[in-house]
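The structures considered in this document are given below.
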Structure P
Amino acid sequence: MADKNEILGYLQATLATLLVGSGVATASLVKNASPLITQGARYLIGTILLIPLVAHEERSKERLTRIDYLHLLLVSGLGVVAFSTLGIIALRHIDPSGLAIVIGAAPVAIGVFGPIVDKRRPKIKPIIGAVIVLLGTAIVEGNSSATFIGIALAIVVMGCDASFSIFSVGVVKKIGAYRLSFITIAFGAVVLLGYKALTGNLNLGSLTHREYLIIAYQGVFSTFGAFVLWYKGMARVNIESIGLFPGLIPVGALTTTFIIGIAPHRGIVISIGVAVSVAGIAFGLSNKNRGKIHESLT
């Protein structure tokens, strides 16, 4: 049975993924603006909010290795910059539901590759649970419209989303959730806004008032809140267990689309899909040997 520390980690992961899902849905409302500006601005907001938390976070005595630095680069480059910008571009060729379905496959990749990066053998039960979660995701989202380019981009976005967790697992234990969030978010802000500034296209005045509000929401909740909650949860739970929770991203996305009025009402079907996803998560977490951090691959 999970202890209080694990339960808190699961709750943090749940809220984090729901917030990310809301960000996927609201991103569809700013898809005509430059993704480099909108995503860079949201990361800038998140970076600023993290400064006081980082200043008071206890420093770890462990030193980062070259592999850790490589993982930091992969998390920042793929999991942050590529995920957010390609996600916006993908929404020009696929609807939010379709994108959410594909992203919902991330738990399968995390269940397979996460333990390997953490120097442990993958376990079959979390992987089966992830497949069940994906089935629930498909039921929740229902029919969606997409072009071939949209599907291809969505698959790439899913890989970026999975890399965000896979390559964070070892680093978060060494530098802490706040510091890891700050590094990755700040990297995104500098790269995206820096590029636009260097090319002379950093025109924040081109955004509408509604786009500013959406960016502010994403900066506070889908960036600052989601990053901190996710990494806090990851520090408490092993990667294949927490890796099941991105399957809830579509639930957050769909809930948000109802709130902002861009989703059809399919109450019974949605309830069934959510139930299947929750069942998948429960099945994946039911393994009594959920993974010991020091279990070797050899």
Structure Q
Amino acid sequence: MDFSKEILKMKKEKNCVILSHFYQIADIQNIADFIGDSLQLSQIAAETTADIILFCGVNFMAETAKILSPDRKVLLPEPEAGCSLADSCNVNDLKAFLKNYPDHTVVSYVNTSVGVKALTDICCTSSNAIKIIENLPENEKIVFLPDRNLGSYIKSITKRDDMVVWNGACHVHEEFSVEKIIELKKEYPEAKVLAHPECKKTVLILADKIGSTAALLEFSKNDGCKQFIVATESGILHQMQISSPQKTFIPAPPVDSTCGCNDCKYMKMVTLEKVYNTLKNESPEVLIDIELIEKAKKSILRMFEMTK
């Protein structure tokens, strides 16, 4: 069966919009209506008029779509597609942690569960985190979660040395090998290093450009350099190559690597066959209690308001 052809046919019949994160496999990106990072896809989810949102990503992304479009049917092809970063901050641990910081504003990366978002004052993404922190009063006490690397990067830029940072990390961005990136720089001396701010500081020091996935893609399109070493999840290379076919993109490898790529094991769980079956059966569906949706939604809307 030609799953791509059948999916494209069905999505028109069912008034379905397919959203894909940059980290999905190429076949998934190729059948999506919109491809983007967390911020871009959140905005699309909030604005869509489709009856069905089929989210090719991980759990927290589909939850965010449901929070922003509670009247739409939101489908997730692989319910087991979690997120190591989101999993590093569970609701009960966070409740206990925040008792120590009762007068702090809680800023949470969008890579969190709906329960954590419900305990959050302001959400952020890697695209807008610095802007949000800088827009808060200088004397405002802040807890940032869950990514320690992104939190450390934000502190270095904003000089908010007293910002409390949760000790979580993404398994992909945590595992890049500094030594192997240096070796690639020797092999490709003209190449620029692109790095996501979820990477460790030792990797960011090597970067010519630090930014969100969308920002790195945009930089690779507009910069005159012809070679790039990319320190983020390897799925973005597909869009980079489409946008700049004349340029060379080299994935930065993790410490333990046989293929040279650094893949998110959760993102790669979504397949064309799973998308086909999900759309055909309109299941699995993301269901969230409406009271929890309303609590979580406030932090996301605050993010939108602060980044207009």
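Calculated for structures P, Q, relative contact order in percent (Cα under 8 Å, 6 or more apart) is largest in P.
When distance in nm of label points 7 Å out along Cα→Cβ at positions 157 and 173 is computed for each of P, Q, which one produces 3.2? Only structure P yields this read-out. Here Rg/Rh (Cα atoms, Kirkwood Rh), for residues 213-268 alone has been calculated and equals 1.06, so which of P, Q was it run on? That value comes from structure P. A value of -12000 was computed for helix-only ellipticity at 222 nm (-39500 (n - 2.57) for each DSSP H run of 4 or more, over all residues; to 500); which of P, Q is the source structure? So the calculation was done on Q. Ranked by distance in nm of label points 7 Å out along Cα→Cβ at positions 165 and 277, structures P, Q are topped by Q, which has the highest value. Taking distance in nm of label points 7 Å out along Cα→Cβ at positions 5 and 125 as the criterion, the largest value within structures P, Q is that of Q. Any idea which of P, Q comes out highest on distance in nm of label points 7 Å out along Cα→Cβ at positions 13 and 53? When distance in nm of label points 7 Å out along Cα→Cβ at positions 13 and 53 is calculated for P, Q, structure Q comes out on top.
Every read-out reported here was derived from the displayed coordinates using simple, explicitly stated rules and does not represent laboratory data. Predicted model only: the values in this text are computed from it and were never measured. Cβ atoms are built from the backbone, for glycine too; each structure is taken alone.
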